[in-house]
1. For the read-out distance in nm of label points 7 Å out along Cα→Cβ at positions 119 and 151, a value of 1.9 was computed from one structure; give its label from P, Q.
2. If we compute FRET efficiency 1/(1 + (r/R0)^6) of positions 31 and 295 (r between Cβ atoms, R0 = 25 Å, to 0.05) for structures P, Q, which one ends up with the highest value?
3. For the read-out helix-only ellipticity at 222 nm (-39500 (n - 2.57) for each DSSP H run of 4 or more, over all residues; to 500), a value of -11500 was computed from one structure; give its label from P, Q.
4. Going by distance in nm of label points 7 Å out along Cα→Cβ at positions 247 and 263, which of structures P, Q comes out largest?
5. Hey, semi-axes √(5λ) of the Cα gyration tensor in Å, for residues 287-350 alone derived from one of P, Q reads 20, 13, 12; which structure?
6. With Rg/Rh (Cα atoms, Kirkwood Rh) computed per structure, which member of P, Q shows the largest figure?
7. Using FRET efficiency 1/(1 + (r/R0)^6) of positions 215 and 319 (r between Cβ atoms, R0 = 35 Å, to 0.05), single out the structure from P, Q with the greatest value.
Structure P
Amino acid sequence: MLQRFFIRCSGADTTILDTCSQGEQNKYAGIGATVFFTAVMAFIASSYALFTVFDTIYPAIFFGLIWGLLIFNLDRFIVSTIKKRNSFGNELLQATPRIILAVIIAVVISKPLELKIFEKEINQVLLEQKNEMTLANKQQLALQYTPEVEKLQQNIVSLKNEIAVKEAETNALYDTYIAEAEGREGTLLLGKGPVYEEKREKHDTSLAQLENLRETNTQKITEFESQIALLNSTYSEEVKNTQPAIDGFDGLMARITALGELPWFPSFFIFLLFLAIETSPIIGKLLAPKGEYDLKEEDAESVLKTWVTQKVYQREQLLTTDTALNKKIYSEITEEESVYAYKKQKAEELLKKQADKFYEIQVKSL
């Protein structure tokens, strides 16, 4: 029963193959088994590839099954349409388009399985790429906020410097009037004289200006710091919102690209393996000599071709003979007087009826 199933998978004519030897049946059962298991591998590969797209198992299995049946039908068609000829060159020319199609199918089947086999290595490459993308994303977003933040920080530094300058100026005035009171500078007179009072007044005025400046600038600094905090919060929110897109960067195309970053030899070896599996039925048919099945199939085709050619020839002869007979019959009829008289009588009756009808119409119109 299993052999029968694989024979049907090979696309061979079971009616002809049943009359062949057991060895011939085993050969086509082997071809059918190759076609079947290639379709199974195509189902597994496409299901995994679609799982990376849908992230759910049931649609992946459903569409993977459809893809496996499609590959099965294509392989069965390719194998069943290769006919053994008397010339190897004609056979190779006939098989070339099918071999090209088999190569394409091998690539499509092998690539998803390569993704699964090298999954850990691909994940490592994707992790490095995600880290690079995260850093690049932060730098790109920072370009939108850094100039404004730096401008606000410079304003804060300028306001603080303004306070520091005024504070240094006030402290200098303080040291001046204290030195005047102690007699160390200025008039060099000990005590609080008019000069002392003048310098003390300047200091008090500067101190009041300092307090006013400190209050005003502190308020501005607080506003600038609030703006900086808001910009930093907005920047962090932008980074947070764009990060899921980077974290989700593990689709089919991303994995294929990551696979290209790995050494090529293991991947190429897997491709060659599936190419050998996919093309083995075709190559086997090309290299194998004409078998019992091929001879019987060719004989059946020859019988059918001969029968069709004979029927076409007979129809052509029948048409030629019938045309000649019709010409002869009608030429003899034209010479018979009875036929002439009958046709003349009917023509006269028709003309009379036409004349009577015309007369009736003319009378009614008066």
Structure Q
Amino acid sequence: MKTFKELGVAADLIKGIEEKGIFEPTEIQELTIPYLLANKGDFVGQAQTGTGKTAAFGLPLLQKIDPKQKQVQALILSPTRELAKQIAKQLFHYTKYTSKIFTEAVAGGEKIEEQIAALARPTHIVVATPGRLIDLLKAQAVDLSNIDTLVLDEADEMLSLGFKDDLNKILEFTRGANNTWLFSATMPKGVKAIIERYLSPDAKHITVDRRNPVNKNIDHWFTVCTIEEKPDEIARFIKAQKGQPGVVFCRSKAGVQNLARELEERSFEVATLQGDLSQKDRDKVMRAFRKGRAEVLVSTDVSARGIDVEGLAYVVHHQLPDQIEYYTHRSGRTARAGRKGVSMAFITKGDFKRIKELEAELHIKFRQIRQD
């Protein structure tokens, strides 16, 4: 295991990341950082959710920024507002001891007028969701003519959230960038199409654990019960976690509402995320959950995209997801930053085939749990 210094990271950046408790590089960071520091051109990095991709691209990106040039030099595209803000926050922490590098996060759900005003100030890095960036470009509120590096973070999630057309528009607009770096947990056809269309044929590809797209630190469990038994069984599992925070995934908004009610009736403090919430209410829910005022968050798949809550001990699947990629993203909410975590599925007898499919596709092994 190399140190960040051996990877070529500047001393003032190392001081900032160590203050955040990051002392040893992850595998994707060890493979990516030296290459991005030493080379220009396009890059594709594939690694599991929660393996430290933000620092893998963020640290080389920050070293490429010239703080004296008061113009946007880099653009990072992110699938959700939460993830965009999280990336901007991490870059801010990394640069605590460097020359001032200004990062602005812009996304839907907030007043565009305030974002336009913020972008009028000196800005070196813009972190944006695709839809809001298109709006800002139409308003001529952001100048991308001088960007040197474009980063596509969580490319698979951006496509699954319906940003294909917006991504194509942005990628056409930013063809002048010297470096396009694409990061993704999975490589579905849509992501491969973007790579073939917009990245150089000789782009560097780095893949961490191709045979293990799901974090090795996650234990995959399942228990068999009837649909009617699920609320009691899930409540029993949550109780056994002794107050540790976790997320329960449901396929639908109605499923979220029904299960939250069932858990509240069993005296659990529950927070919920589903599509009808305004951004203000969504922020309020996440703030309460992060501060420990609720021990469990019940959410739909789309509503939970980009959520990164430190120290989630477990993920629960009220039903297994329809798409295999969703299982990767769901389970990746836990066991982040080298921690251990549990992904627990509550299945009916008809779901055994689905368990076997997930095992074969994701190269994981489920353990059947019988709750007492």
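1. Values: P: 5.1; Q: 1.9.
The value was obtained from structure Q.
2. Details: P: 0.90; Q: 0.10.
Looking at the calculated values, the largest one is P.
3. Numbers: P: -31500; Q: -11500.
Of the structures listed, the value fits Q.
4. On the way: P: 3.5; Q: 1.2.
Comparing P, Q by distance in nm of label points 7 Å out along Cα→Cβ at positions 247 and 263, the maximum is at P.
5. Details: P: 58, 10, 6; Q: 20, 13, 12.
The read-out was computed on structure Q.
6. Greatest value across P, Q: structure P.
7. Q
Read-outs throughout are calculated quantities, based only on the coordinates presented, and are distinct from any laboratory measurement. What you see is a predicted model, and the numbers here were worked out from it, not measured in a lab. Cβ atoms are built from the backbone, for glycine too; each structure is taken alone.
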